[in-house]
1. From 1, 2, which structure was FRET efficiency 1/(1 + (r/R0)^6) of positions 26 and 66 (r between Cβ atoms, R0 = 35 Å, to 0.05) = 0.90 calculated on?
2. Comparing 1, 2, where is FRET efficiency 1/(1 + (r/R0)^6) of positions 90 and 226 (r between Cβ atoms, R0 = 25 Å, to 0.05) highest?
3. Starting from the value 3.0: which structure in 1, 2 was distance in nm of label points 7 Å out along Cα→Cβ at positions 234 and 274 calculated from?
Structure 1
Amino acid sequence: MKVRGWGVIARLCLANMAIGGLAALPVNLFNRLMTVELALPALLPGLLVALHYAVQLTRPAWGHRSDVRAGRTPFVIGGTALVGLGLILATLGIQAAPAGHALALVLWVVAYTAIGLGIGAAGTSFLALLATAVPDARKGAAATLAWLMLIAGAIVASIGTGIALDPYSPARLVAVVAVVAAIGLALSVIATLGIERRLAATAPLRDAPPLRAALRLTWADPAARAFTGFVFLSILAFYLSELVFEPFAGHVHGLSPEASTKLSGGKDGAALLGMIAAGALSSFGIGSLRGWAVAGCVISAAGLVALGTGAPLLPATMTLGLGNGLFVVGAIGSMMRLAAARAGSTGTRMGVFGAAQAIAAGLAGLIATGTLDAARLVLPDAAAYATIFGVEAALFLAAALVALRILGDRPAPATLQPGE
């Protein structure tokens, strides 16, 4: 039995909204506070975010477990709870930092490890649950809805936290983030309550291959292997400015923590509009997965060039967000289709693509923050940030060229099941 009602599917996607909202804080707000308010090297939050992505290399293991065993719901709820706990520990580290960096560093390492493990468990298990719970005919639309909810969660968390933090203080930060974590956990419980009881196939799979063999089977598929490479390149571009955007707003444009957090939420809002526009046009047969991926990469590059050349902040930011949203529709739609290519291995494939994404995102943070620290030693702040934006724009254009080559617009072969 499949979940067919759009109301139930929308409720299930609340879990992704919770994940998106919680995941936005460490890469946006916490990074800004460490770099600007605490005056720490940008490389430090870059290393911490890289750590949280590194532990997400466990995604294939979570996905494989989703394939061979029943009970994905506990991993969605438990992973979301672990992310919330990590966020609270991180805020305690920010509060402790002025008195002693050693204690703060210990708290941050534990916190970001917990955040990464929680996102890996909750995110991969949610996607596997969505792919198995939704009928084939609705997989694409359900995936789009899930990612719209992810972006919406980031917007609500960023803007809501920014408003609640005014006036900013470390003690207020701890209280606000604790409330956000509790809301995220509540959403994940509401989202998954009773979903798996509706499914007929909830028993563990018999004769399932072990993790190592399942990974070999996935890597042996040329289409999955090529797409994994595209995921790595495009996500490297997508995340290169993630850790420097809010510090850029503070150093170059003089925005306060509340204002830069709201600006980041505005960028996510433009991404949401881009996703909605692409989804609406696609429903009328306008555009394709490849077309939206390419257009998103090119428009994102234009927004980055505008930011680096001193164009007005808000229009450039909205252009970048719009391009990001279009890119997500094309890339995630292709991911859903390929993840469902073999029955019984959706979670494993989702985990492989997620691991490639985690490696690229973590590497992007290290490259961006390390380059920024080095560039600021010899260049004015505006020129140092422009260097990062220029590199990212070039990577997006390279990803557009790759998408033109490997992302086909034809239906999947007969061995595939149409479908994050």
Structure 2
Amino acid sequence: MLILLSVTSGIAVGNVYFPQAIIPSIATGLDIGPEAAASIVTAVQVGYSVGLFLLVPLGDRIPYRRLILTLLGLTAAGLLAAGVAPGPDFLLLVGVQIGATTVVAPIIGSMAAGLVPSDRRGAVGGVLLSGATGGMLLSRLEGGALAEVWGWRAPYLVAGIATLVVAFAVGRALPKAPAPTTERFLAVLAAPVRLLWSESDLRRSCLYQATVFAGFSAVWATVGLLLAGPAYRLDERAVGVLALVNIATMFVTPVAGRLADRHGPDRVNLVCLLGVVLAAGVLYPAAAGLETAGGPATLIAGTLLLDVSMQSGMVANQVRIYALRPDARARLNTAYMTCAYLGGAGGSALGLRAYGQFGWHGVCGLVALLAGIALTRLRIGSTGTGLSGPSPVRAPKTHPA
């Protein structure tokens, strides 16, 4: 079951990321500029943020099996529609819909957190995140390769079929179970905002992930432009190959989860944020391109370090927030993931602007600045809160979330 849920998470998350690898192909196929094509990536991320806020909380209100199957079906329909899109405006709109409905991974994470002991949540969350990471990375490889051979429509059609297949498998495997709560829908949807207001550890977890994910998205929204530009002159497949190198991240997140279980999430966050700052410095010389041997090497090493740091920090943050309110894990995850992906959408937009104004060096500076903001908050917020050990598990509060 854990393997199936990991694969499902990977396919769902991959639907958000494969468009990053086919931006040049979309621009050519639809006869639009690169920035207009890149806006489709931002649209999917914005849609994902909307889905996180409006649909993931329903994991506390609607039985998991029914909710997951419905969302997978809607996502598949959107992907197939995108594969036959007549123009960029339609693709932009359906991209928002795909992003909004492909929020299955955080729903699975909330479900799994309630099925395992508290001292195993990091380890199980790391395994699920490794599946999501694999989907994120392999989808770029698949997207770039398919677009190069059959054009930009092929990745959407293949992703739609894959989503239908995994929906069938999940429908056969997941047992029927009642909803965790019977609260009114409006109360469930409003709960994430109230939790953000009342839970300081949730707020700082959101800040850590939003800033790091913004830097991560800035790099991956612009790396295709760097590789296709005069410094490298490579096609879409290069982005997929670069992503494939970073598949090593899949094997790191379960380790990060176990370390967060054992030593507490703050220590893992600190190491991860320092890793992001270091990644920005490693990526800086990559602008030299193929003129120097260090250009491709620093690009590979820097993106790998950035991926490992971002994903490991996500595991640590989820260990912290799942311990806050066992009766409202889906809603806690909603607040957390919404903030993270709004940060990602903003990072994509800022990254494209920085690349247009200052080139690749501007993107690296943006990554370092964002990580510095999170590091400052970590040093302020961690005084006496758990750098010496795991975060305490609270007893459930009696009032509604």
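A short reminder: the numbers here are calculations on the coordinates, not readings from a lab. Keep in mind that what you see is a predicted model, and the values were worked out from it rather than measured. Cβ atoms are built from the backbone, for glycine too; each structure is taken alone.
1. Working through the options, I get structure 1.
2. Numbers: 1: 0.10; 2: 0.30.
Greatest value across 1, 2: structure 2.
3. Numbers: 1: 1.1; 2: 3.0.
It was calculated from structure 2.
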